[in-house]
1. Name the one structure among I, II that Rg and Dmax of the Cα atoms in Å of 31.5, 77 was derived from.
2. Output the label of whichever structure in I, II has the greatest value of distance in nm of label points 7 Å out along Cα→Cβ at positions 53 and 77.
3. Quick one: mean count of other Cβ atoms within 10 Å over residues 5-12 came out at 15.1 when computed from one of I, II, so which one is it?
4. Here distance in nm of label points 7 Å out along Cα→Cβ at positions 13 and 29 was calculated and came to 1.8; which of the structures I, II was it taken from?
Structure I
C-alpha cells in the first residue's frame, strides 16, 4: 500500500499550481492514500476470461443503410428558390467591393 504524506500532497499541489492549506493537506493525504489503495485492489482482479470492451453498453446503429440513389435535377433543386439564374440560387450581395 502506498502511503501518501502531507508533504507529497503539498509537492503535487505546488506542481499543479494549486493553493493547498496545511489543513487541506492533512485531510487530503489519507483520502488520496485510500484512492490509490482501491486502485491497487482493482489491479488484482482476474480478467483473463473477460473480453475487452470500449463501451459498457451495447451499441447499435440507428441509422438507415446508405444506399446511393439519383439526386435532384437542377430544375427540382431550384424550384423553391426565391431567385435563380437557371443554374444557381441568386442571393443579395453581402460584401461590398
Structure II
C-alpha cells in the first residue's frame, strides 16, 4: 500500500488519535513518541488534513498542501456571524 492509499483509507478515529499524539508527544497509553514516530505521525496528520479533510481552518494544511493563513479581517468576518457562536447568560449555566 502506498502512502496516498494509506492516508485515504485512514479512519477518522485513527486521525484523531494520531493528532492527539502529535500534540501531546505521547501515545494514548502515556508512552513518549520517539523522534522518528513524531516526524512520521506529523507527516500522516498533515497529509490527512490535506487529502481527506480539505480543511480551510487556520493553521491546518489545505487541499493545496500549504498551511492555511488568514488575515485579521478574514478571521473577524468568519467569527462575526452571531449564529456561529454559542452565547450563554449566567442563568443558563
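1. Working: I: 31.5, 77; II: 17.0, 55.
The value was obtained from structure I.
2. On the way: I: 4.5; II: 2.3.
For this comparison of distance in nm of label points 7 Å out along Cα→Cβ at positions 53 and 77, the top structure is I.
3. Numbers: I: 15.1; II: 12.2.
Of the options listed, only I reproduces it.
4. Attributed to the structure labelled II.
Values in this text are rule-based calculations from the coordinates and carry no lab data. What you are looking at is a predicted structure, and each value in this text was computed from that prediction instead of being measured. Cβ atoms are built from the backbone, for glycine too; each structure is taken alone.
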